[in-house]
Structure I
Amino acid sequence: MSIYKREHGAEQPYWSIGKYKMRLPFIHYRLETPELIQGFVIFTIGLSLIEIMTTYVGMSYHAAIAVVALNHVLMLLPSTFGVPFVSGFITPLIPILVVFLGNFEPGPEAVKALIAVQLVVGAIFLLLGVTGLGKKFIVHLPNSLKGGILIGAGIGAIMTEIEPGGRIAETPYSLLIGGFLCLYIMFSKSFKRIASNNRFFRLISSYGIMPAIIVAIVIGWIIKEYPSPTIEWGVTIPSFSELWKITPFVVGFPSIKILMLAFPTAILAYIIAYGDIIVGESLIKRANKARDDEKISYDLGQVHTLTAIRNFLNALFLPHPGLAGPIFTAGTATVAERYTYGRKAMDSIFSGTNSLLIAFTFAMFVSPLITLFQPFLPIALSITLIITGYLCITLGIQQVKTETEIGVAGVMGITLAIYGAAYALVVGILLYFIVERTSFQLNKQMPKGKTKSA
């Protein structure tokens, strides 16, 4: 229940703070049970990034736990101040960021490199959001380069799972079954048809990636691909002393050289994140059309500004390899889908979004939950990357139309997945001007009715 009640067709009640709309649980919205339950399982996606923090960045385990726990608190910032998305990471960038971090020694140097990326990403979001140039930048970016970035991010995400010695090679049954099940539930037309006629399967689909993760965990535990958990009771208290050791106030701020090296990766982060924003907008528009009892209103400039603030706070106090992204696409899609079932199912889009994020946050402080899922953390990361890779490749291919665009995007994507952002941008831009631009000019000059000779 909540103190303020929404009139039919109005916006969800809020407190106005300048141009932002602040909403708090029990005051402006109720908590939604299905989102709370789902959040107490898929919070493990955040935990799964601990492996990257300890391996590639060189953080201690206790510092990484503190980063994840407090980062979940920061993820509540956008939806608390009026953004209807479930905020998250820039997940498709994670494999690309790992390639970038591989150029630095794990420890203070890698931490500085991670801080540099988050500072530059924050500055880009702030600049393009305040000036309104973000949309113009994306609109004028050639389709082949947009496609190449998305395809490369998708290939990189899948490669981390299927490469020799990767997680699928080590635990094939749980990850393959979980991955294929998740793809089937989320993208198969046959499952959607079954779910539309069956209440049980519709309930399964409303929980997004959670059922697949649970199935993969059970299979991995039964066939002993993963060890049994050792449950510890109590409350998790972040180690602020360990966290302080990885802040720029201790390891030092990145040099101009490192900031320049981080720039290509940060540009790709923004392009990918903007693509996520477009997906999020389409999800919210669809949800808005499905119901006339709530008016969903938000501003893209605020999305940019709040994302910038999260990245700056991360860089200064909680360096995080997932970066601060504007939307957790799978979570937002799950909330938006259940929202379409009507007000009895979900009172407001904000009650669903915030309930999921509140569960993410509280779960990080419950020691039994953390220790229960700790042996299975690679499962959540792997399934997330598989879904991310599938979506990125699909969206990337949709960007390109001509044979030339397909060729440029394909070569750029492969370069991105293997060699990282800087090389990919150089290759993509060169191919655009050498191959695609010259082909386009030639086609414009050719008389109508004539074709190029073989």
Structure II
Amino acid sequence: MSTIRIFIAIIFTAATLCSFHASAQEKPVSASSLYELQQQFTDLGFGMFIHYNIPTYMEEDWADPDAAPSLFNPKKLNTDQWAKAAKSANMTYGCLTTKHHSGFAIWDTKTTPYNVMNSPLKKDVVKEFANSFRKQGLKVMLYFSILDTHHQLRPGHITPQHIKMIKDQLTELLTNYGEITALIIDGWDAPWSRISYDDVPFEEIYTLVKSIQPNCLLMDLNAAKYPAEALFYTDIKSYEQGAGQHISKESNQLPALSCLPINQNWFWKTSFPTTPVKKAEELVNDDLLPFNKAYCNFILNVAPNRDGLIDDNVITELKEIGKLYTRPAGFPKLPATEAPIISSNLAKKKPANSSWSYDSSLMDFANDDSFRSAWYSNPAVKQPWFEVDLERETAFNAIVITEAKANTSAYTLEYFANSQWHPLAEGNQTGRIKIHRFDRVWGSKVRIKFKTFSEPPSLAEFGVYYERR
């Protein structure tokens, strides 16, 4: 064979191998249905929340946003110890605080110098954590705060550059650390963070996450604001017990997560090694076992100390939990539920009108972005109605009606276009939250007319959405 032919053959072979390798690498991950992923999540039963970040080195959970990276200096960081401790309690996964509210990133990020690689540790903690937990056969989840006080990512200051940083950081976390079972988001559309899903567009972030890892569940810790009967801006309904958010063990019908720290705080404090922790028997019998029967996964927080180790008193109690808790052989099957609402509410704070209201409970309370207030129809009105003016012809394909309490059993939905009202749906859903999805229509107003009700109708929120499908 001539030299030229040999050279061509080598090039062809190399190209073929590269093509094969690339196709193998780029083979898309098959996506499970959301329902399957939610069932798998609740079936995990029990996991470890790990609050470890720059607040560990302060006496407050909300760290100084100007704290120097040099403060983050664990001398004995041992993520293998964390994973073995989780295994000893019969946990199935761990979830680490990659970035808390003060914005310090504990992974090797290219988005900001405010990260662990510029600390004395100079080690990617997320990578260490993920490797350690996988070695123990445990799944990996990550926590990420939208609120970021170091980078001024807070109400009234958010810029397009902030949104790009969020997307770039999440892309790093979902690209460089293997399969992420779930992403737990915090500091977003909570009453205390005040960063809305319009300020940082939820649907864009949700779509980005699913485009990188289709099987990654996204949950926002937003239960303080949204009702327990439907999934608003989350794949999993979450409850922070310490903040007074308690799941109904008797009536819950949604895939859920309940979180609680084993210590008094989320991040480590100097008092922790000598302060009693929550007892295994109470955690198992009052939380873990009843939650597992109510479609709820329990995540117990531990707080590694300033050396990067879990304290002995916590290690001991986790072993006691493992003696008392065996993961159930079978978990209850989730009821079918509507897909989560992930789009912006087009009706939020738009001009509203209605039939006669009761007292001061005016129509404006029905779309004020608060589920704690409501419009109430006057008892004297026999055919009550409520409408919202979108102010221009707008495309939409979903409506969500949230009553102050379940009451209405028959109603009509209409939309206004081309100078007249058109029928949209005849509703007969009886639950407190009534979700209607339909083919896209264009309209400038939307109206609900109440037909059958046991008490005067009331609306906590009336939502109009244009979902990506």
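Since every read-out is calculated from the coordinates, none of them should be taken as a lab result. Not measured: the values here are computed from a predicted model. Cβ atoms are built from the backbone, for glycine too; each structure is taken alone.
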Working back from -6500 (helix-only ellipticity at 222 nm (-39500 (n - 2.57) for each DSSP H run of 4 or more, over all residues; to 500), computed), options I, II, answer is structure II
Given 6.1 for distance in nm of label points 7 Å out along Cα→Cβ at positions 57 and 377, calculated: source structure among I, II
II
Could you tell me which structure in I, II was used to calculate log10 I(q)/I(0) by the Debye sum over Cα atoms at q = 0.08, 0.12 Å⁻¹ as -0.46, -1.05?
I
To test your reading of the models, identify which of I, II gives 17.9 for mean count of other Cβ atoms within 10 Å over residues 113-120 when calculated.
II
Of structures I, II, which gives 1.00 when FRET efficiency 1/(1 + (r/R0)^6) of positions 225 and 433 (r between Cβ atoms, R0 = 35 Å, to 0.05) is computed from the coordinates?
II
Name the one structure among I, II that relative contact order in percent (Cα under 8 Å, 6 or more apart) of 35 was derived from.
I
So distance in nm of label points 7 Å out along Cα→Cβ at positions 121 and 153, computed for just one structure, reads 1.0; which one of I, II is that?
I
Suppose FRET efficiency 1/(1 + (r/R0)^6) of positions 321 and 369 (r between Cβ atoms, R0 = 30 Å, to 0.05) works out to 0.15; of I, II, which structure was it derived from?
II
For FRET efficiency 1/(1 + (r/R0)^6) of positions 201 and 385 (r between Cβ atoms, R0 = 35 Å, to 0.05), which of the structures I, II scores highest?
I
